[in-house]
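Input: structures, listed below.
Nothing in this text is a laboratory measurement; each read-out follows from the coordinates by a stated rule. None of these values were measured; they are calculated from a predicted model. Cβ atoms are built from the backbone, for glycine too; each structure is taken alone.
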Structure P
Amino acid sequence: MSRVTVEDAGGDTLFQIEHNGNLYPNFPNINSITNIHNLPIRDDDIFICAYPKSGTHWVWEVTRLLVTGQTVQDNVEKGAGMIEYMPQEDVTSLPSPRILNSHFKLKLLPQDILKKRCKILYVMRNPKDIVVSYYNFMRGLPHYKYTGKWENYMQYFILGKFSYGSWFDYVLEFEDMKRSHPDLPVLTLHYEDLKEDPLREIKRVNEFLETGRSAEFLLEAIEVASFGNMKQKKSNQVTYRKGVVGDWKNWFTVAQNEWFDQLYQEKMADSDIKVRFTLP
């Protein structure tokens, strides 16, 4: 394990952590990454699993409101339950039921998650919007120390040369894990669906978690966890940029889009995963 610098196509560098052949953000607490598989898991833990910039903040906030039964706006961030970021002793001290989240691939997380059949909220988002969001995120956070240009970043990111690797690898591996563990309770959520009809999707989460919240509560929770409210109330403003579907159209050139579409067809040819890149 070591801290490394990784170059984009133009020679600009990002500070990252390398561990067992995988790259992760340049978090201050390295031990949380190297010892993540040793984290003690409880039967009632709720996990939110997603590739970065897929909507984890929204789902974590909604889940927290449903579990606690309170619609109080505060400045607590999902980082409080991010197991590769927080010191392990802090995660261990959280009261049950813990709402934990990670961008690690499922096979790299503690295997007791599978053995104890912890409930998992799995969030997906179209990779074109993800790369735009992550590019701006990396440029905005000081621990990355990144100043590179979009044209030098986009392809390298899609090819998995930066933090957490390839989106394709992540989602395809997760689908394989679901097939190999059919008894694992997983609710798949799509970012685009959340934006299209938040009430429909929060009802699904409410039923999956068996939290039994009323229709009135769900509407209040949607308002509290709305992108505008979270951008205003939460402390890390870099995290909340636009939160829209289809912003990639403002960034991708025609050539970049054609390159991506061809790669997508190749990578996803044998997959049943359905991804929407725009909304009506």
Structure Q
Amino acid sequence: MASKVWFITGSSKGFGRVWAQAALERGDRVAATARDPATLDALKKKYGDRIAALRLDVTNKRDVGAAIDEAHQRFGRLDVVINNAGYGQFGAVEEVSEAEARDQIETNFFGALWVTRAALPIMRRQGAGHIIQISSIGGITAFANIGLYHASKWALEGLSQSLSIEVADMGIHVTLVEPAGFSTDWNGPSARHAKPIEAYESARVQMASRRGLTVQGLPEATGPAMLALVDAQKPPLRVFLGDRGLPLIRQEYARRLSEWEAWDHLADMSQGPVKNRKA
């Protein structure tokens, strides 16, 4: 199998670093980005010119374009682009300030959009490529105290599903990866917290208790799974990482279908006098 060229945002730690190292270890080449490229020095020392360590803040659209161009010039193509940069904004919807809300969407959604748009012309010319959006279990269900995080990931989900249809005939694949319950910095040092309002303390405590009961997966174990995903001839639009995802979503969609069925009389009522609507 021919070696691949990867472009990974948020490579300084967590998933991004695990995947960069997994790709490099098997002989692929990686353009790894971070706000501080010095955090990638150990990878540069070990893997030499097979890694390009690039400084990047994904919220800066011009710098995103420059980083994609530099990676392409360095390695000659882009096979896999992983939008991994992001963070969790904690706080009830009423608690999160306008600045915090905008920063969350700018990083988690618009950052991925700018990278995707910059990579697409290269992939179209190649007639091949795989764009991998790192969503979350929070991209297809929702919990209390992280509403703005959910908003950013649900937006990414809709954008990416539309994109997958648009590029299906161009040799370009799109996959939404949905991790569930891993011991990354997402709810630790990388997280941001809104100023609390006492009325929401109960919801905060319940969510903290729920997270405390969860057995966290190890990010290091996801490397082989990501390699299998990028090597697949027909990769999926959505895939879970971790064993919590599918059970949670089975419950979520059972609730949704039950509620939709229970209230379908309003759908009939609003349709008007159209015969055999469900024939």
Structure R
Amino acid sequence: MHPSPLGPPLDVRPLFPEERAALLDLLAALAPADWARPTACPGWDVRNVTAHILHGYVRRLSHGRDGHEGGPAPATGEALPAFLTRANGDFVATARQFSPRLLRDLIGHLGPQTDAYWTGIAMAGPAGVDVSWASTGAPAPAWLDVAREYTERWTHQQQIRDAVLRPGADGPRLLAPVLDTFLRALPHTLRGLDAAAGTAVRVTVPGDAGGRWTAVRGPEQWELRDSGERPAAEVVVDADTLWRLATRGVEPGEALRAAGLRGDRALGEAVLGIVAIVR
């Protein structure tokens, strides 16, 4: 069987309880004023982002585990980003009546149920939700969908931490899978670039949470795989810049100033167009 262009699978399921425990400890330590602090999510304060995290648990259990189809649906002609913005905004608006304590309690109650749901997922099977930002033309595997869910929860926790000036939950064990998942978007990011078969582009992230990821131009598309070839371009970028770039906490121009580019500049700059969210 031909290897997946997305690279080898990863299993982040053991990390969900750890990430959530760090979030709940953070939320329990917040002062009342902290819940109203603005975050990097436009128009959302800490309480809104926390409600959005809760929404992820509700959606996965109700739709994924229970097969409930009563949620919102796209309007005729409504693009996916617009639909998601509307659906997420509707839940957050409803949750404004939830107290901070209730938000914490609900996340703590639904979290273990979601962990149990993940254990029954056939990770090699098709995803229940498409991962459009890593699309290679084939259905996304379930392991990538689960990993995407982990990155979303981790990212929103970091946005809360940024807002209340409390760093943490970014050690290698929790951060490394986030970077690994985001870089599965490389083949999709480079899809519009013409290059000879065998052309390699490498991303290097220094530090304990980092590593090396190489996209190689195959006969039909770019693929994540090991290559003995000297890369035509290499981008060296620190972990903090990379996760913020992939979630558009920083824009490509800002990331370019922080990154090191070697070799073909056009290929290197294309890498910095990576996006690992729906927008």
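Assorted remarks:
- Test item: semi-axes √(5λ) of the Cα gyration tensor in Å calculated as 34, 25, 18, pick one of P, Q, R: Q
- Looking across P, Q, R, the calculation of mean count of other Cβ atoms within 10 Å over residues 200-207 that yields 17.2 traces back to P.
- Cα extents along the principal axes in Å, for residues 88-175 alone derived as 41, 29, 25 - corresponding label from P, Q, R: R
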